[in-house]
Structures are given as structure tokens and as C-alpha cells.
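A short reminder: the numbers here are calculations on the coordinates, not readings from a lab. As the structure is a prediction and not an experimental result, all values here were calculated from the model. Cβ atoms are built from the backbone, for glycine too; each structure is taken alone.
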Structure I
Amino acid sequence: MTLKDLLLKYEFDTLVPDLILTDKPAKDNLYAFKEAFDELRRMEPGDPHGEEIVVDMEVDTDDDGNEIDRYLYASHCGGDFWEACLAKEVVIKADVTETCALAQILWHMTFWGFTPEDESFWGDMPRNKYEMKAALMNYRQFCNYARIKPKRNPDEHDLLCALPVEGWDECQEREAHCNRTKRMRDARQQRIIECLEQKGKIQCLKDRMLAYAWDYDLADVKYLDHAETACVYDFYSRTSSINDRCEYILTNMKEHFNADLLKDYSDFFFLFELSEQTPFHISEVSLLVEYLYSITDFPEVRWRRTHYALFPETSDDIHLIIVCSR
């Protein structure tokens, strides 16, 4: 059967036990997997390009043929267009259940992101000066171990840090055997890269918020410039009924989102994005906003605001952005 048929055969909750076993972070991202699952179910299949999704057990061995690792793998679905994947026949060669195979396919398809727009890593390019600085530092760090002379002005392809498989093996081997001085240098650089990436994400968020919001200005997001740390959670209403959009997000948060993840933060900013063609009334989101305030009701919370924006790319869905910082 095709992937679309397999998705329609099962409900998301039946996949959760197998999904949790695919990867440790999966447990804290169940709400996003749920959105991706429902979005795939309502999408139309495209052109499979003559490919099949084969779920089989992969075995890694060393040079002497000794087994190093054994893991389940789903081919021809990671990084491909979701429409194309939906039309592909699913072949299960490993001795696993259909729900286990489907959970593995869903994990591979969402590796680069939980929305169709994030289906490929090729679009993950710097969007502002902070992300560009982070990409350049990462590129130069990559060149240290790839034995590549860094270019003065690397292009977009260079910043992807692409290597053939054998090249990556050699690169990782050199990195694993570097001395203590180099490890300390790498650790310092990695901290700077992470800091710049975070600033870049915050800048992108501020630019987006200021471009489309109707009820706030730069002063409302200026506090993010001084945040010690920040995190963004995205929620989408993946439902066919416009009237159920807020209810969908509320139910998904209650059933699949780990609210304890918010306890490390003291400032919260809730932003609702929707299209101009399908606006909602403030009363429609009242229960959802009430729930958001209840799960962020900590003694150390200093700041919470709820804002709304007209964003053309949201189509009929509501996009809720929770900006957490401290």
C-alpha cells in the first residue's frame, strides 16, 4: 500500500509508543509529530518518481566485518517532498509491525522539520548577520578537520559543509583524535556558534513579528535583545474545519506537549498568526489563551503578552508561536 493509505489506516496515538523509541527527543516533540501526521493525512499524493519506501534493518560493521550497530531505516523519504512520499509504495522488509514502520517513516520525513516547507535541508541558509557569522564559524571549523583551505568569501554551497561519505569518515576520525587544546578551542567556538544561532533566530522572529503584526511595535520585542536564553515553540492547527482550529491546538497541547519544558523560562510572548482571508474573533482563542497562561503560571514569571498578526503564508491554519526567554 502507499504511504497515504498507511497513514489513513492508523490513528496517531497508536504510533506514539513506537515513535518514542525512535529517538530520545521524540518524546518532547510529540505535539509536532501529531501536526505533521495530520498534515500528511490531509495532503494529496504527488509523483513518486518511481521510488518505494523500504523499511529494513541496517547493520553497520567495522573493517573486520564485526557488527557495530543495528537500526531500523526507512529509505527514500527523508528530505524528499511530502507529496512525493505519500504516493510511494511502502515495503516492510524488517520484522516489525506496520505502526513501527510508520513511526520510523514519520521520523525520517520530519528530520529536517515538521512542516512541508522544512522538508529539505537545502533551504537552511543564513537569513541575517548573526546566522551568517555562525555559518562562517561553522564552515571554518569544518575546514580544520576536512583538510580544506577555507575560502575568503565562501558561497552558499560551501556553507553547507558538504563532503562525500568517505570524506566525512576521515573528518570525524581526525576530530575524534584531536588533542586537548583543539577540543577546548572547538568547545569555545561551538558556544559562540550556538549563541549567534540563537540571536539569529530571535532576529528572524522579530523581523517576522514586526512585518505582519497589527497590535505592537519594536518596543514590545526589544526585551529579547537582552535575554540570556530563548526558545521558540510552534503550533499549527492541522484540521479541515476552520471552526476547530483553536480547539485542535488546545487539545494537541494538552495531550502531547510537555508543559514542564516551559519551567526554565520567566518571560513569555504568545503570537497568533493567521491569514487575512480566514480571520478569527478574539473570543475564539479565549480558552487557548487561558490555558497558555495556566501552564506559565510560575512565581518567577515577570512578563506575558498575547499578540496577533496577519501572515499570508498560514493559509487557513492558525499558527501559534510561543517565545520563551529568561
Structure II
Amino acid sequence: MKRLLLLTAALLLGSLAHSQEADDRGSLAEVTFVARAEYSSYDDECHYLGNSSFYAFVDGELSDNLSYSACLHLLGSDPAYLYQGTLRSDQTNWLDWAYLTYEFGQFSVELGKNPIKWGAFEMQKDDVDSWYELASTTWNETVVYQWGGTLGWSPSESTYLGVQMTTSPYGEKPFGSGLWAWSLSGMWEGDALSVLGSLNSMQYDGGSDNRGNVGVRAFAGDFTFTLDNSLSFAEGAPTQHQLSACWTPSEKISLTGLAGYDRFASDLLEDRIYGGLVGCWNPFENLRVHALAAYDTWYESPLLNIGVTWRITL
């Protein structure tokens, strides 16, 4: 499998060299910096910086059919944690993703570090737009950013099918652990309804964590309704259900209500029920102010979160 990834890398690098010879326009990169600062209270005694962070998003094209994307998580509420895990695959680190995409006809090949293809809309959002207090156990605990490759097929503008192989989030070292993850994913997007699904298998020492995931999203006027479901076949792993409704009466205001249930087939963890409301206000196009109130059965008191997010694109 490693040889397959190296061969694909060689093909993409060869295409890159060819495109640079054939096209003098080079790369027009779009760089976006995002700074998020927030205060999060998990109980009456402990207070945290929550998802306070600083990101750099870089996207660009090297030719008509070759593009790149990178996300650098430069600072977080615990900066040392981001950098001490640089060479690990079982910890989040400063490099969320960095990959090349080569498109040919209806097909595409992605190679590099990329999120695992996961059939839940919750997993499609950038971290900077997510809320720890209203996230599933899988979102909070699974390191989805892994090294590997994806072959995608888009028979139409509204349909996508993908086969992916990456390093496993259960391996300590990206390639040294010899553990892999496979994903078969698909998406259909309509004007009023979108469906996202995946089958995932992630190796760990002695077995595999096999899951089936499906998300359904419906649009009705100013409302967006999303239902994510995850079924795990591994002992002790959660079966998850999450339902949210987002009301966006204007470009500057949104209000989202969310409820989730994580059920564990193990005596080691009790089932988890969580839910709450989050409101966002964008006084300016590049500035977001948010306030969140939630409840989680794993904690003894309500969860509160307030903060601001500033975004600038160069």
C-alpha cells in the first residue's frame, strides 16, 4: 500500500513539473488568516480558552487541472500540544491538511494529508467553525487528519463517489505503525435535500474499527435541518445520532439548536446526551461574534461559551 501511495505521489509530481513547463502563469494563491478567541466554562471551578486558535488557510492552482490546499493550525489554547505531536498520527498537530488535487475528466486524485472521508455533515466543517460543547464524541476524539490518497468520481455536479486509503488515527506514527484506514464515501446535493454517506474501517492493534455513517440535510426557506447518524461495529465504540436546526433570517444572524445522543456498547463509558443553542452575529463580513449555552450529561453544570472570530483573505 505504501508503494501505491509513493507511485501516486510520483505521478502527481511529474504532472506538476509538466504543468509548470506548459503554463507560465504559476500559482495564484489565496491565503486566509482566521483568529478565534473565546471563553468556555465547563463547570463552576474550571475555565478554559475552548477553541481559541489561529489558522492559516492556503489554496491555489498550479495548472488547469492541478490545485493544492493547506490548513495550518498555528496556535491553539494549548500551543505545546500542537507541536509536540508533529510526527504522530494519533494526535492533532499544527498541520491539519496539505494535499494536491489532480482532476482529469470526471475523476480526481488527492494525495497528501487530508481529512478522512466521513459520512456526517458535522465532520465537513472546519474546526474553526465548530463547537466543542456541541460536538459528538467522534468529532472530539478522532484524529481525522491523516496521510494518504483519494480517488474521486463526479459523474455530475451534484454527485460524488470516493475511495480513500489513509494512515489510521489509532497508529502512533503515520507510516511506522503499519496501521491503515479505508473509506468508501458518497454525496448527493440537491436544491432542497443533500445526502452524505460513508463506510469506514480503521485499523488498530488487533482489529479494526468499522463504521457506517449517513447524514441528511434539508433546506426550507431560512431553515436548514441536519441529521447525522453513525453506527459502529467495534466493541465499546459509540452509536451516534445528532439533529440540528439552523435559522438564518439574514446574512448577519444565525441561531442553531442541536441535540445529540452517543450510545456506548460498553460498561466503561455511560451513554452521553447533549444539546444546546448557539447564536452568531456578523456585524461585519469578516467578524463573527458568538454565544453558546449547552448541557451535557457528562458534566455537572451547564456549558457556556462566548467569543469572536476574525477572518481576513489576502
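Match the computed value 21.9, 66 of Rg and Dmax of the Cα atoms in Å to one of the structures I, II, and report its label. Structure of origin is I. Assuming -13000 is helix-only ellipticity at 222 nm (-39500 (n - 2.57) for each DSSP H run of 4 or more, over all residues; to 500) as calculated from a single structure, say which of I, II it is. Here the read-out was taken from I. For mean count of other Cβ atoms within 10 Å over residues 144-151, find whichever of I, II sits highest and give me its label. The structure with the largest value is II. Starting from the value 3.5: which structure in I, II was distance in nm of label points 7 Å out along Cα→Cβ at positions 32 and 264 calculated from? This figure was derived from II.
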